[in-house]
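Listed next: structures, encoded as structure tokens.
A short reminder: the numbers here are calculations on the coordinates, not readings from a lab. The structure displayed is predicted, hence computed values, not measured ones. Cβ atoms are built from the backbone, for glycine too; each structure is taken alone.
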Structure P
Amino acid sequence: MINQPSICKAIETAYNKVLSRKWDTIYISLDLHETVFEPTYTKGQFIFYPGVHQALKILSDYEEIKIIISSSLLDEDKEKVLEFFKNEKIDIFAINENPDELDTSYASFKEKFYFSILIDDKAGFDPLTDWKPAINTFFRQHKRFIYQKAI
């Protein structure tokens, strides 16, 4: 059997939790630089790694997924990035926050927002090899999610 990247296990774990707790949303914390975009070191220039546009479009179209950009973007660049994704027809839920998840009696989300899955090169995600197996895993889990919601 081919070794799957750890992101595949993280996706399966997130869907298992959502289904077992009867939740309806999976939050993806998505880094941009060297995960989604190739490094250009040019302000305002966004170049997708191969296949990433299609991958994010698929995720954006899944009703159970909300994408949260987790990035060190300058405040002045946040609107540009949101406009870029809007033009690419990729829905972004938030940047560096999750307004859906508020503090509870056992957790504070003021300094670290809640997410289900982390996609970040600093967490070991390789944008050149991990997007395709990740999307395949999302697709299988999405079908399972839809099936479970129907019964």
Structure Q
Amino acid sequence: MSANQQGDVVLYQTTDDGEIEVVGGVVTMSGGLETAAYLALFGGNEQDSGRPGDRAEFWGNLSEPDPVRHYRSETQYLLNTSPAIPANVQRINDAVRRDLSFFVDENIASSIGVEVTIPGLNTVKIVITIEADGDESEFEFVENWKSTL
């Protein structure tokens, strides 16, 4: 394994959900936190509301005894079930913060910043700033707001 193949596979959002990037036959990797953030926002069950006891909870949570490490992906759920209107931007912002709260709860990061905007029709842009060990990382996810409500 080459040095650039260490870390996590970089995932990015497309119109048909997550994808990986392959350049010259090599999967793009990262030592950063963006893959964990992506999975927290979009890696659970799309039907999981994030509320305690929701039976649609992500199957991977069943074998994880620590609730802090459960993927709930409330962000994904809200993007699929709430209308794409400015009044719901704060709901998405709050869901992103809850989905990413494990970074601070598990002392992976000291702070999380979130900015949610609607840059176009049925589109949401989520900009995340994570401060960890004095270093700040910023990344963004642009996702279709899929709700037809």
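Some observations on this one:
- If you line up P, Q by mean count of other Cβ atoms within 10 Å over residues 65-72, the top spot, with the largest value, goes to P.
- Among P, Q, which structure scores highest (criterion: relative contact order in percent (Cα under 8 Å, 6 or more apart)): P
- Structure from which -12500 was derived, helix-only ellipticity at 222 nm (-39500 (n - 2.57) for each DSSP H run of 4 or more, over all residues; to 500), options P, Q: P
- Computing distance in nm of label points 7 Å out along Cα→Cβ at positions 25 and 105 across structures P, Q gives 2.2 for structure P.
- Ranked by distance in nm of label points 7 Å out along Cα→Cβ at positions 9 and 41, structures P, Q are led by P, which has the greatest value.
- Calculating FRET efficiency 1/(1 + (r/R0)^6) of positions 33 and 49 (r between Cβ atoms, R0 = 25 Å, to 0.05) for structures P, Q picks out P as the one with the greatest value.
- Looking across P, Q, the calculation of distance in nm of label points 7 Å out along Cα→Cβ at positions 97 and 137 that yields 2.2 traces back to Q.
- In terms of mean count of other Cβ atoms within 10 Å over residues 73-80, the structure with the greatest value among P, Q is Q.
- Source structure (of P, Q) for Kirkwood radius over Cα pairs in Å, for residues 57-112 alone, computed value 12.5: Q
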